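Bear in mind that the values in this text are calculations on the coordinates, not laboratory data. Quick caveat, the model's predicted, so the values are computed rather than measured. Cβ atoms are built from the backbone, for glycine too; each structure is taken alone.
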Structure I
Amino acid sequence: MSGNLIGSATPVEVDILILTDIRVGDIATPCHSAAITALAKAGYSVAVTPVISDAVRADPYAVDPDLRALFKASNIRWIGPEAAVTCTLALAFDARLFAASLTRAPRIDARQRVITVERPAAYASLDRPARNRLRARAETVMGGPVLWAPTSMIARDAMVYVTPDWPLADQDWAPVAPDLSHVHADAAERARPTLGRARIARTRPASPWPAPFRTTPLVALRERGLADDAGEDWPHPAPVEIWPDDHLAMDAFLAKVDLLANADLAHDDPVPVEALMAISAGVVPCLPEPYREIFGGAAVYGDPHELVQAAVDLTLNPDLMEGARQAGIAMRREVFAPALFVARVATLIGAPSVTPFAPAIHTTPNARVLFYSTNGIGMGHLTRQLAVARRLPARLQPVFVSHSRAVDTVRQFGFVSEHLPYHTTYGQAQAHWNIGLAAALEATFAFYKPDTVIFDGNVPFKGLLKALARRPGIASVWVRRAMWGAGRDIVGLERGAAFDVVVEPLDPAWAYDHGPTVDYAAQTRSVPPVRILDESERPARAEACAALGLDPSDTNALVATGSGNNFDLAGITTRVIDGLSGRAGVGVALAEWQIAQQRLDVPDTIARLNGYPFAQYLSAFDFAVAAPGYNTFCEHLAAGLPTLWVPNEHAQMDQQIERARYAVDTRCGVMVRRDAPFDVAGALSHLLDPANRDRMAQAGARLARQQMQDNGASALAELVTDLAGSTIARLPMEADHPEPQEPTDTTPGHLPQQMHPA
């Protein structure tokens, strides 16, 4: 996606520059994607500046898939925050982008400037000074006076009412309906009329099914996305199917329903994107009466009682249903067609003047990503960050700042690194340390000037939050692994609101997670398990054995029970080594952590593994004895390596015991706890049996195919790349809360209520 990004002072010339929030959320991103596609197909050269605005609710940095596909096309350019652009038309989708201050924006020289008004209630809810500030910010960013373009009659009425003196477009700039003409109804699944509810994003307003829908046996109900009160909906006469939104795309869902009955409000969202998608797919929307002036004969209208009867009438009378569908086809052609949008643009600026295939000027802006991690018992935080950093495009320079004593490790990867002492290093009080931390991080931000900060740790420090608050132009990400202990660090979880996105790398044992992060899953972006190496990067067995001095024909065992800094597993480790060393045909290697405070005394016949990362040597081993920390667990499962898991059960650690139980239950591992040392001999005998190892390896391989086909490090790198090339628009903080040290709302990108009338 970053391949076409332009982000320097070199002027870029295009016909049309689009400013839009590229995330999936309470904006009509599928409509914006369709409009951009239409302009490009019409021959206009198009560039897009992504704007991430606090004034727009969105799922945790999920980019609209159609927009992502567009950015991969060679004729759609991504314009970074520092670019200078000369264009015929600067077009901003959704006036809410300018309700917040753009901390960095491209320098735009445009002949014409247009901003659409899509959410009239949000616009009208602002007081006069706020609207004036919005207009001033818009004209500053767009480079001059702006023509305001309502997207519907309702939006036009709102603008005329609250800002009659603002220049309005002569015509409404109706959105472009996404093309879902490929959707074909799956009528064979339906035994009765089926009403559906579906949203493109979890952040768009949702509400329970009204009683008339739930209490009639004449219809079936289908919902995409889990409703908060789904448990209260069953049993009742109307059967309900709830399809998780991550299991079923919108187009596939629309194939399963006859009518779409979302709970929309015309004054808030006059042209719901889901209703347009339904019409395009041949599904009839069910809407409140105020929508009649927008959708005409393409929908049915009324209160819930009336809509239930209308649904039954339509499905029992094929002519009525076909009439509504044909009205939808006509409306899409006459109001929401791509050609109409292109015609409005052509009327304003004429035919394309810059060839869309002119060579783009690719530059390397001074863009940096700062990876900041806390101290750890192992090297998990740092390893996850390295996994992401080494997958970033060449134009982004990773810089590491960490409290871990192993931070020098990143230098072998060619990255800059600095160490910041943790408060326990000098026994310093946390409050005093946080003051110094804020100052140190502010100086770090000033020196390196990062576009994005990636924090990996259990609890975001107050000093970090203070430093970020004073640099609003920096995008921020919290990478937070799950499997926390029950009741752990709830205040820390609430601080997630201070970040633009919270990312949770999937834990293979997620089904065994009963910690507090489970309740915050809807507010996080999930990626596949993160691993530092891809399968293709792991050396073959002979090469890995040669590096460790092991015989590839032996049965080789890896012993990696952790640093031992907070949970003494030396007794278990010694028993394991005593049980394996001296056996004919068995080779043993002991993994030694750089940050380990003590070095275990072992026989000279035991190889010492201290090269980083340990994952590069896994092919040398037939089985392992290891602590199930996140990274080790993921790497061993991905490699299908039979493992005796010895969990670190310190109260401050993640729930390693649950990962071990998961491995036992899925037959890909065995477990011994520290308080059961006499179980070691039996576990080793089990692992030394080739038949047992083969069964465990096969079970592990099945799990790897199910959960680890993709490396989450690549998905995280793509997210970071997108953020680093986006313009951030921040709402001002409340005067009595100058720094978000103790945020209480847990939704990243939380907005004042006035910008989100529900």
Structure II
Amino acid sequence: MDLNNQALSSTPEYSLAELFSTAKRKIIIPDFQRDYCWGDKAHGANGNTDIVSSFLETLIEAFNDDKDNEVLLGKIDVYEHPKEYIHLTDGQQRLTTLYLLIGMLYKITRKEKLRNCLISEFELLHESKSPYLQYAIRESTVFFLQDLVNEFFIAENSLNVSDIVKPNNWYFKEYNLDESVKSMLLSLAVIEGKLNSNIKLSSDEFLDFIIHKVKIQYYDVQDKKHGEERFVIINTTGKSLTVSENAKPILLAGITDEIKQAMFAEQWEDRETWFWKNRSKDENIADNGVNKFLIWCFQIIDKQDEVDLIKKTKDLLKSKESEAYLNRINKLFKALKTLISLLVEERFKKQFQFINAGEVNGLNGLRALAKFNEQNVLLPMLAAIEKFEDDGEGCYLLLRRLRKNIFHKEEHWKDREKRYIDWRYLLQLLEDSKSMNEVLTFSGSFVQFGNIKLPESTWFDLEEQKKAVFVAHRETLEKWEDHKYFMGDLTFLFQTALFEDEAQDILTSIAAFDGEFEVLEKLYSNYESTICLIFKEESAQANVKMANMFRLFRVFIGCNNVGHIYRASYDFEGVLFSSLNRGHLGKRSFMRLIRQEPTQLFSYCENLINQRINDLDIFNPSGFNCEKLIKAWLTLKVYAANEKGLLLPFYDGNGTGVACYTNMDRNRMIKTEPFSLENSLCGFAVKSGGGGSGYVHYTGQNLWSDSEIIDAPFSGMSYDEKDRNAAEIAVNKKEIDRLMEMILIPTV
């Protein structure tokens, strides 16, 4: 059966080649599962049975009995969410062991049919190279399995299992603390021993038997809730659980007044009808939408991270609080419909696009939000709309503030992390406030909630207070806030407006700024006109010389540092010359740059670069290292391109950048001549999956003579190394000397 691009259905039996077959499919061991433990003898019968060995013997026996006969290895329980992401709730140990067996068989035989069961062709070409099997129990297990597949099973090497833990480029000491990893290593050793002692196990017949004849029954438990419950029952009593209870009858049973009970029942029916009409395309029931909404409601009311619907409703029945909760649920349902109606407005749509990195359409768009965004944006929005019945300006302003708050916590915005306020404190703030304006301008402290760490910052902080002073310019401020490197926070502009000299503390309270709005306008204009030179092609084409010089400026002020390239060997180092990060927001030199008059931006960059050239003595032929060579090389390239009015290409080699070898002799264009600036060449780094190696790549013959190309020589060098000679080096030196004279002329 060819299952490529076909969905798996419940109850059929599938082979391993069928389970691990679709490019985008992932089989995930969810975080509520226990560790992989079959490699540990302590988990066997009587505490000394080698489970993996017994399991392999069973497979070998079945193969020897009849290699053409199918073998059913029981059932796996799963739920699929989202599409193609199959979460395993039972069968983890068997499937993991089979996956490790396939990996070891591929390592020995190099048969492509086995590799196709480890990782898809699509993922092999993708930077992440994610295997079919994903361990979400903990982060270290995820990374270990990914590295195991790419660096041990697939990579061309002669390593044994015992070599995995030896010092190398991919096995981290943190793996030693991971119980699943330790057990996998033990299992791999057992498998390796079996394969090495029985040559028959490397035959095509045995390989085909494993991936085509070993079958597993596939059982879909439909959702995470049911999956978790089945897992608990299976792993305690050994019996499967049929979920017959649901929240509706339990909650309604807590209402003794027949009239009220009828009212709440009707409201419930209305909600179910609405969720049915607004279900996703792949759903044939309303339950998933209803359950998701109820979880949101209980999270808002109780401020709890995880909610067990059945347990929660039973607790409400005992506590006689069903009526209060049902009233809140109905109000929050109205708030949900209000929020969905707002999603069609352009201003709301735009903010959710920032939050979600894509459009959020209707109920299913909200249901698809990442958990962090769901808790930190959706829940406070629902609570605010419910309480203040606000469907306009206040609601929009709150959404902007929530957008700002989640970016305080984003991984790449660490400088803002201390200003993040946990969603439970935001719900607390909403409960304690009497108006939306009171929410937006709250500058008090929070009351400790459970064991949740108190916020280190106030909600209406100094930056928000300063923006409030310029309320007449709100539209302009909002446009600035939406910049991809600010995302709601203009602290940088206020700090820069204050910044005067090297000695001044740039974190001085922004409350001290009481200048005119025109000062901020100038700063933002300069910010935009410099940063856009990198991420907007039309800006770079319109200001070629500044686009070249500004990229070099960022290298010299340390926004992008020369150094080791992730997932590559230490043979070479590089720098991202044409890639932006947020490093400039913490650099005094960049602050000083955008304080200049617009006409002085280029000369400021050039003067600073010349000063750094002198300070670092980068053209001095003695003591060259990667940093010195790359900075000298890029400086010469920028001036060569600017002299011709040409834009240096925007290319950073798949996140690796301009690079050279750490051994300077390896950068020589003529290997028989000594290293020098004129007898050297920088290129673009190329990462390699096998063993984390790689190399430095140079331009092709068609661009070899174009001196403004970053990875080409400056003048007079033959493309073929065998044709190069010392005379050509002299020609190249003459051109480099000419450029150096131009660079080192003092500027005013």
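For which of the structures I, II does the calculation of mean projected area of the Cα convex hull in nm², for residues 320-463 alone return 9.3? All intermediate terms of the calculation are to be shown ahead of the outcome.
Working: I: 17.0; II: 9.3.
Derived from the structure labelled II.
Out of I, II, which structure matches 1.15 when Cα Rg over 2.2 N^0.38 Å is calculated? Each step should come with its number before you reach the end.
Working: I: 1.05; II: 1.15.
Corresponding structure: II.
Highest-scoring entry among I, II, by mean count of other Cβ atoms within 10 Å over residues 88-95, is I. If distance in nm of label points 7 Å out along Cα→Cβ at positions 496 and 520 computes to 0.5, which of I, II did it come from? That value comes from structure I.
Calculating distance in nm of label points 7 Å out along Cα→Cβ at positions 128 and 488 for structures I, II picks out I as the one with the greatest value.
Identify which of structures I, II gives the largest calculated value of relative contact order in percent (Cα under 8 Å, 6 or more apart). Before the final figure, lay out each step's value.
On the way: I: 14; II: 9.
Sorting by relative contact order in percent (Cα under 8 Å, 6 or more apart) in descending order puts I first.
Thinking of I, II, which structure, once helix-only ellipticity at 222 nm (-39500 (n - 2.57) for each DSSP H run of 4 or more, over all residues; to 500) is computed, gives back -9000? Here the read-out was taken from I.
When FRET efficiency 1/(1 + (r/R0)^6) of positions 384 and 712 (r between Cβ atoms, R0 = 30 Å, to 0.05) is worked out for each of I, II, structure I gives the greatest result.
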